[in-house]
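Nothing in this text is a laboratory measurement; each read-out follows from the coordinates by a stated rule. What you are looking at is a predicted structure, and each value in this text was computed from that prediction instead of being measured. Cβ atoms are built from the backbone, for glycine too; each structure is taken alone.
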Structure P
Amino acid sequence: MVQHFAAKIQFDKKFPLHSAFLYNVMQEKNNDELGNIQLTSKLKVFKIIKQLVATHTKNKVLRNDIDLDTISFMVLQSQLLIIDYIAMKYKVDFRENIRNKKPLYDLPDKELNKISKHFVEILKNGIIKNK
């Protein structure tokens with residue numbers, strides 16, 4: 001997840017217009033011509049994540065006592081939550097950045113990577129303090 005988010009940041013900075021388009025696609029709900037593009041997009045990403053989770057489960061990197069779909073969904077939602085968290089914490093207006101032709105994630109890479117690592121840490125270890 002950390003590597004994926006770092007790649008997303010680099011893509012955003014290198015191709016802000018493409019990144020803005022993809023962001024808008026993920027925000028779009030129902031469209032008369034295209035249907036529920038948000039759900040369709042999430043299902044495509046979910047399928048890719050599920051394949052990765054299955055591989056890591058077989059390699060004993062991830063737990064095999066939890067349903068594959070559940071783990072995959074948690075990973076997908078965690079990636080989406082990082083974006084929501086950045087918007088809330090740093091008061092980032094993604095649509096305003098798009099209008100101004102700025103990268104979506106107009107923050108230092110170091111800070112963005114730190115945030116993604118925190119989310120992964122929570123996903124890996126939960127929120128209960130170890131004794």
Structure Q
Amino acid sequence: MTIKYFEDLEVWKEARHLTRQVYQITQDAAFSRDFGLRDQIRRAAVSVMSNIAEGFERGGNREFTQFLYVARVSCGEVRSQLYVALDQGYIGQGAVDGIMRSARRLSVMISNFVAYLKNSSMKGQKFKKP
């Protein structure tokens with residue numbers, strides 16, 4: 001199966017799901033008033049899905065892999081900021097656990113995708129002959 005659009009990638013769909021979760025929890029009263037943390041965790045979540053999309057659109061596996069690494073780092077940033085929110089009492093352990101599961105699953109998906117691309121004989125769309 002050939003993937004034509006980044007929106008077809010399961011890893012991007014999972015990143016979109018994580019972003020929705022982050023936006024939902026950061027709308028709560030106490031969390032929404034901490035503008036710095038709220039904006040930072042949102043930017044990190046958006047960075048995950050944006051880097052997956054941008055890397056895909058580059059058309060080459062090597063560049064895509066670099067963007068996937070950035071996406072995985074941003075996913076780790078989301079997890080770290082969740083601990084800050086938990087420690088400040090902005091969100092409860094149950095909410096943290098659910099989003100952490102999503103973020104960890106996404107990190108694994110990204111890592112597996114990187115491994116797949118590194119072992120693939122295909123170089124990417126921009127290397128295809130017309």
Source structure (of P, Q) for log10 I(q)/I(0) by the Debye sum over Cα atoms at q = 0.10, 0.11, 0.15, 0.17 Å⁻¹, computed value -0.34, -0.41, -0.68, -0.81: Q
Answer label among P, Q for the case where helix-only ellipticity at 222 nm (-39500 (n - 2.57) for each DSSP H run of 4 or more, over all residues; to 500), calculated from the coordinates, equals -26000: Q
Entry that produces 29 once relative contact order in percent (Cα under 8 Å, 6 or more apart) is calculated, selected from P, Q: Q
Distance in nm of label points 7 Å out along Cα→Cβ at positions 13 and 37 - highest-scoring structure of P, Q: Q
Mean projected area of the Cα convex hull in nm², for residues 53-108 alone from the coordinates reads 4.0; which among P, Q: Q
Which of P, Q leads on mean count of other Cβ atoms within 10 Å over residues 69-76, largest value: Q
Label whose coordinates, when mean count of other Cβ atoms within 10 Å over residues 45-52 is calculated, return 14.6 (choices P, Q): P
